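Undergrad: The following blocks contain the structures, represented as structure tokens.
Laboratory data are not the source of any read-out in this text; all were calculated from the coordinates shown. Every value quoted in this text rests on a predicted model; they were computed, and no experiment measured them. Cβ atoms are built from the backbone, for glycine too; each structure is taken alone.
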Structure I
Amino acid sequence: MAYHTFQTLLIPALITFIITLVSTKFVTGYLSSSGITIDDKNKEKRISLPTSGGVAVAFGIIVGIVVYAFGGTFVFTPVVAISDLFAVGLAVLLIALVGFLDDIHIKGKNVMTTDLMDRKLGLRQWQKPLLTVIGALPLMAINAGVSTVTIPFFGAVDLGIIYPLIILPLAVIFVSNAFNLLGGYDGLQSGTALVASAGLLIYSVFFGNYIGALLSAILFASLLAFLPFNMYRAKILPGDSFTYAIGAMLVAIMAMGNSEAFGVIIFIPWIIEFFLHLRKRFHTTDLGTRQRDGTFRAPYGRRIYSLTHVVMNIKRATEIDIALYLSLLEVVFVLLAFGLKLGGFL
């Protein structure tokens, strides 16, 4: 990449970071005063925290895309089609809106949700995959990505029109909903997403293409700004607006950056999480039972329905431990993906 091309990566990423940082501070207070809060059950004393921090993250991502578009119109010759970037921004906006609708469905008293009492009722289980397909529509409309994909150990396969009309929407539905499954602890969703985005950024710079690098840089910058607000003793929770938006963004990077095979490898923890939840027909919780010493006991004993249960069964884990170990697990899969790439398997 030419020097000026790196500048067009750094400037949108820097603006994204600043906008997300400011937006998160604003959204934290705004959602709290608006009553869009849920109980944090992991602390020694129950507290209510604002949820749907993904609104700020999605806003930062969209502004970063617009900054590049503005520069490509008035300052430099764009390397990628601005219409493609706007399609990604629209996809993130639409799916974040679906997540926000899920986040704000909060009751005045606790009701039974996925194996626990909670004030957040959210969308019905069948509505989530149905509505998240909305996030795929802009990507389908522009025929995003390249229909020839590399399947690990099999090589390149041309999927033709099946790719934009079937594979892409299925990927958005699966990735956004699977990413939504692994959470419940401060810094877990934002930390693992940050690692995944860093992996995609490095891959896109060295092996992928410019649009993959640009989108990865914008995503990484937004997550980096949001993480301090969501780390242990979080000030705001990500919510479904976060998980759905990140899911759509990851699919866009994989498709438009032609890094599907690499992306599948780094997404393995969430694939595992999906099948673990499926064992109990998604009526399960990642949360453990808090002990007096601040550690958590697995809610179903030795029965494993989440990667968080694995951590709790291995050792007496605190909330920080759970988020840290699963983030490190994602690091392992990112390194595995690079190893397979360098070994010629991807």
Structure II
Amino acid sequence: MTIAFGIFDHMEQRHDIALDQLYRERLELLALADRLGFWGYHLAEHHQAPLSVAPSQNVFLAAAAQRTEHIQLCPLVYCLPFYHPIRLIEEIAMLDNLSGGRLQVGVGRGISGLEHRFWGNDPDMASQRFAEEFDILVRGLTNDRLTHHGAYHDFDDLPMVLRPKQRPYPPFWYPGNLEYAARRGLNYLGGGPLKSLPAQAARYYEVSAAHWGAADRLNPHVPEPKVGVVKVVLVADTDAEAEATARRAFKVRAANWPKPGYDEDGLTGAARPGFVHPSFGGDFDLATRVEALVTGSPETVRAYVRAFAEESGMNYFVGAFQWGDLSHAEAAHSLELFATKVMPGR
């Protein structure tokens, strides 16, 4: 199976540099990734936290579209309850054209109940709002006029003037919920240790096949969906250097998750049974043990990626390469080592 490689980015705040410098350096990193042959760039959406200083993905991706030529650009995800669907339809059409048809569209309801409450939304209604707004989004991108009467929105015969460059629409993604993504034919990103991935991949393809031709199935223009995982990655010249740098940066990454004035559990409702917070409380050893964090020399990381390619049954490996307090130089070196000494065929 051919493996594609992508980048995931929360775009965390860096307290040692100004915001304009952070944006400029991240665009430089993305241009480097484009030259190095990465398939996709996935940018998260969060609000009111140092975890994300690019809460408007479209603004940043519009800039990225002008500095890259090949890499696919993917909000992962648009938290649909935070958007007016008509405005989002128009901006998706704009961004797909600005990028020359390189937009991919991740959608979700938004995992942070606190963010919903900050914005005056009821988090208990997020799933219902998502379902309605996703339906509006699909119909608005594929029809010349739009009429909708629902629980949250009412539109009568709206002209849909802007059209995306890709038809019928940019490919859709849905991370985190394998069953939903597979049923609807959406590209999927999940997580978990290597030993869990073959079962995940098999289940995706089983569910996808069972719903082939269903009325609500999407992405008819995607012949082979991307099915993969996200890992926090750091490649350095030696294992020891990688571990020392990652231990330092991972603590900062954990500190970036909470909203100022709120504890980490308040961000995502971590009190529910079995929940493991994505930051692992900054515990480098735990994150490494469960393979959420993959660090080491090119030889060490290449062995992990080779095992992923041979055993997982998945076709997409996505790494977060700049996180915590990693400097631009550290992230760029890690990215270049990964591309030149880890990715197959290099």
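Undergrad: When distance in nm of label points 7 Å out along Cα→Cβ at positions 77 and 301 is compared over structures I, II, which one is greatest?
TA: Largest calculated value belongs to I.
Undergrad: Oh, and also: Tell me which structure, out of I, II, gives 0.35 once FRET efficiency 1/(1 + (r/R0)^6) of positions 101 and 317 (r between Cβ atoms, R0 = 30 Å, to 0.05) is calculated.
TA: Working through the options, I get structure I.
Undergrad: Next up: Using distance in nm of label points 7 Å out along Cα→Cβ at positions 149 and 245 for the comparison, can you identify which of I, II gives the largest number?
TA: II
Undergrad: Supply the structure label, taken from I, II, corresponding to helix-only ellipticity at 222 nm (-39500 (n - 2.57) for each DSSP H run of 4 or more, over all residues; to 500) with the calculated value -20000.
TA: Considering all the candidates, the number was obtained from I.
Undergrad: Compare mean count of other Cβ atoms within 10 Å over residues 21-28 across structures I, II and report the one with the greatest value.
TA: I
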